[in-house]
1. Could you figure out which one of 1, 2 the value 19 for relative contact order in percent (Cα under 8 Å, 6 or more apart) was computed from?
2. Which structure, out of 1, 2, was semi-axes √(5λ) of the Cα gyration tensor in Å derived from, given a value of 39, 24, 17?
3. Of the structures 1, 2, report the one carrying the highest value of distance in nm of label points 7 Å out along Cα→Cβ at positions 23 and 207.
4. Suppose helix-only ellipticity at 222 nm (-39500 (n - 2.57) for each DSSP H run of 4 or more, over all residues; to 500) works out to -15500; of 1, 2, which structure was it derived from?
Structure 1
Amino acid sequence: MDEVEYVVFNTGMRKWWPDTPPVIKLPGQTWIRYSLESDALEPLTTNKQYLADMDWSMSTKRHINETIVMNYCDVSPEDYVKAITSPIPPKPTEGYALVSWFGSMCEPAPNNRIPYIQELMKHIEVDSYGNCFHNKDIPGIEGITRYRKDKYELKLNTLKNYKFYLAFENTNEIDYVSEKIHHPLLTGTIPVYMGAPNVDEYIPIPNSSFINANSFSSPKELAEYIKKVAADEKLYQSYFTWKQPNRKDLTVKDLPHSFLDLYNYCNSNAFCRLCQKILQEKFKQGSLKPKYTS
């Protein structure tokens, strides 16, 4: 560590920091905290002792002065162009519930999504494919690891069979938007969303495309509304006014610039942007020639 100038700390791996600092910060070092999770799930992100040592930060919080902003980018603008120009896939009338859910983190969450879904399932049938309240399997998924592309495709192909999907984040924190809202939109399934209050900023289509679970007073009331939408074809179709299946000239450039701008802040290129930031800082300090900052 004596010769290291920049050190990145993954907040999720440093829960023991307050009692046992892993290293001593040396003069001239720049320490950077990294977290793709919400503060509620990683309390260290609000720990004063921890934050006092940090100079820069990398997180999803673009509404505060973050050094490097990151977003979940499991879905590309090209995926949305395809979704917008594709018709709603036909839904099977047998063998599937109205609602589906993939949830594998079953521990208590800051927004109490687990007990909420448990109560919801008392009032409406939900096919649960994850570890939480598991009651249905995906044929062919055995032996496929979590990050394999074919597992992602199996999930999307499964979602196509449902009218609704529980897109429940584990926290209702501003700017914390994962893949959960995107996957059902790609498959012609209505997301029932619980999570970030500004989620509409992260999708390139109107917020009338999803049901906001936070707008209902109870899981029972939400269940009744889902049944109502399913039974009323006109109401159901109103959630798909963003679809343009007959449009063949739509391109990525036609998507809202606000969405495209956010996509430039993917977590996949975050460290490239961090390196660029370091080069810029070195140039300002006079320790780097201009040609290396482009």
Structure 2
Amino acid sequence: MNDKSLTHDRTYWLPADVKKNIEREYNERVGQLNDLYVNLINKEKPIKFVLGVSGGIDSALCLQMLRDADISPDDIICWFMDIESSAYDYRCASLVCNSCECELNYISLKKEFEQLSFKFNNYRLSHSSKLPDMNLKARIRMLFQYDQTGSGSDAIYLVVGTENFTEFFLGYCTKWGDQATDISLIYNWTKTEVFWLSEVRNIHPEVLLKVPSAGLAVNQTDEGEIGISYELIDKYIKGCYDDSRLTEDVKKAIITRHLSTRHKFNDQKFETIYRSFMKGSE
């Protein structure tokens, strides 16, 4: 990419060999997705994918990958699940789906969230933290997606996870919320690598420039909540310690968060699902 690329400020430090490797991995995963899709499409129960499209970079790249794998738009069920979401989030989600020729379904889950939050709040041990409500939003959204997977007997429905490796490493996800998915397509790429791949795959410029946010609270941003930039976290993960901002205190904060969230991880990686389905078809 040239110095004027949209994601240059986030990806400038990625070595050329790393870029080459992740592009190769992307193409390999696209081929595996196509194998999985073609293998099951002509069987009694074809495969369909349920994807929450938030307007952010991660879900955008996941949708692009599904389309690059020649999966029909009819077999990709995209949902924008509105719980106090912004109009800008919806605009970006619409741009992503339009570019991939997929329909974006809309549902407001605000009423359901407010009812549960009100009831749960009576039993919470602390009322000073926003975290329970933020996690509740993520779990309601995932609950809705899994309800979709059981709403028809005509196909195998898989919920697509949109977590990247940086989020996995930090445990920056909600257990049984956005973490509870069937397949995770971008789990082995850091946030920086996701940005670079997204530009390579021509994700819409507005989405590329959008500040990363889980959309779980007003004015919430990922980096603001974590307290460390994705750039420094990813440099730590990749062993690029020559940045003077990557102090011992910053390193300690990253590894402490990593170690304290190990309970959130389980095996939902794409290769596991891929091998399982393909083995059953032999």
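1. Going through each structure in turn, the value belongs to 1.
2. 1
3. 1
4. The structure behind it is 2.
All of the numbers you see were taken from the coordinates with simple rules; none came from a lab. As the structure is a prediction and not an experimental result, all values here were calculated from the model. Cβ atoms are built from the backbone, for glycine too; each structure is taken alone.
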